Structure 1
Amino acid sequence: MRPASLRRARWLAHPDGVHADAAMRDWLTTPGSLTARLIAHSRQFRVQKLRQAPSLCLADEAAAVGLPRPQRVLEREVLLRCDGRPVVYGHTVVPTSATASDWPLFSALGERSLGTTLFHDPLVQRGRLEFARIRPGHPLLARVLAALNGDGVRPDATYYARRCLYRRRQGLLLVTEVFLPAVLTLAANPDMNVK
């Protein structure tokens, strides 16, 4: 595979195209809030903010957020942890053309869940999910490996991801979630009523 192609994932409209096994497919196709499902599958859920700052968007994100080529965006990176274990790497980009009135809470999220704000704001319109395999050489996988210092992840493995475009007023926001191996070990918490 050529180096340039490693920097892009092939995003597909249907989860069957990524050939995930049944357990991973179930996580990829979670309807509604992934945060709510993770909370229901753990005794302690935490959003660990890794970074939130202006940055150049990735090659396979530009068109999705209406940019003709990779340009500066506001970027947010988090790890979603269940009972201390990282289970999902989250990557969000917002074009700099978005205003504070488009995404009023984004800059002040800290370690709060973005998903919680997206699913409780009646002005937010959710697009369709897209699915991909994130292969070695893709920048998101490099960031996952750096965030975890290689703990619990294999640099030569393929990871599954999904992404969704959200709109609020005139603003676009793209959320990509890379599912880490530990997500498959989660079992529903019997103390929670959410599925």
Structure 2
Amino acid sequence: MLLALLLAPALAWGQGVTPRAVTLNAGRTALLVLDFTSGTCGSRPRCLASLPAEANLIARARAHRMMVVYSVAPGETAANILPPVAPSASDPVVESGPDKFVGTNLASILAAAGVTTVIVTGTAAEGAVLDTGLDAGLREGLQVVVPEDLVTSSVYAESYVAWDFANAPGISARAVVTRSDLLGF
């Protein structure tokens, strides 16, 4: 326990990972908004604190006519998505466990829209963000953009996920870690 307390300040998000500025083609990019529901985000202070920045990114994406795709955990519906980041009637919503490609039509939704890049945001960094982002890059062949301020969990999980996307074999060649304020369209 003492070791964990001593290390906590040193393990800030993405320790050793410098967020990079990114300019994306909005017409070929989709914003994935993963599990911002009352059940998965509603009781997590770090997730709740990210909602204003998430809402801002969603508004920017829509202003650039970017596809926005939502997810919910099994047993939830779009009605469970928190109001500040709620989907519009035309936004696709998939229901799945941690990897949002498994058991859903997410791959076909993205392919039909000609998407080549996904911005992966969400809660449960070590679950939905990591699993979906890895699958997007490694199996689907998409570029993956991970804004550190819109990926929440524990400090430790957030740090690991940033490190993994920036350094792990395979995915690091297809991913970039950034912040929402460093994203351009």
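Using Rg/Rh (Cα atoms, Kirkwood Rh), for residues 71-126 alone, single out the structure from 1, 2 with the greatest value.
Top value of Rg/Rh (Cα atoms, Kirkwood Rh), for residues 71-126 alone, among 1, 2, belongs to structure 1.
Given 18.0 as the derived value for mean count of other Cβ atoms within 10 Å over residues 31-38, which of the supplied structures 1, 2 does it correspond to? Kindly include the intermediate steps, with their values, before the conclusion.
Values: 1: 18.0; 2: 25.4.
The read-out comes from structure 1.
By the measure distance in nm of label points 7 Å out along Cα→Cβ at positions 23 and 47, tell me the structure among 1, 2 with the highest figure.
If we compare distance in nm of label points 7 Å out along Cα→Cβ at positions 23 and 47 over 1, 2, the biggest value is for 2.
Starting from the value -8000: which structure in 1, 2 was helix-only ellipticity at 222 nm (-39500 (n - 2.57) for each DSSP H run of 4 or more, over all residues; to 500) calculated from?
2
1, 2: which one has distance in nm of label points 7 Å out along Cα→Cβ at positions 63 and 87, as calculated, at 3.3?
1
Every number in this text was worked out from the coordinates using simple rules, so none of it is lab data. Predicted model, so just to flag it, every value in this text is computed and none were measured. Cβ atoms are built from the backbone, for glycine too; each structure is taken alone.
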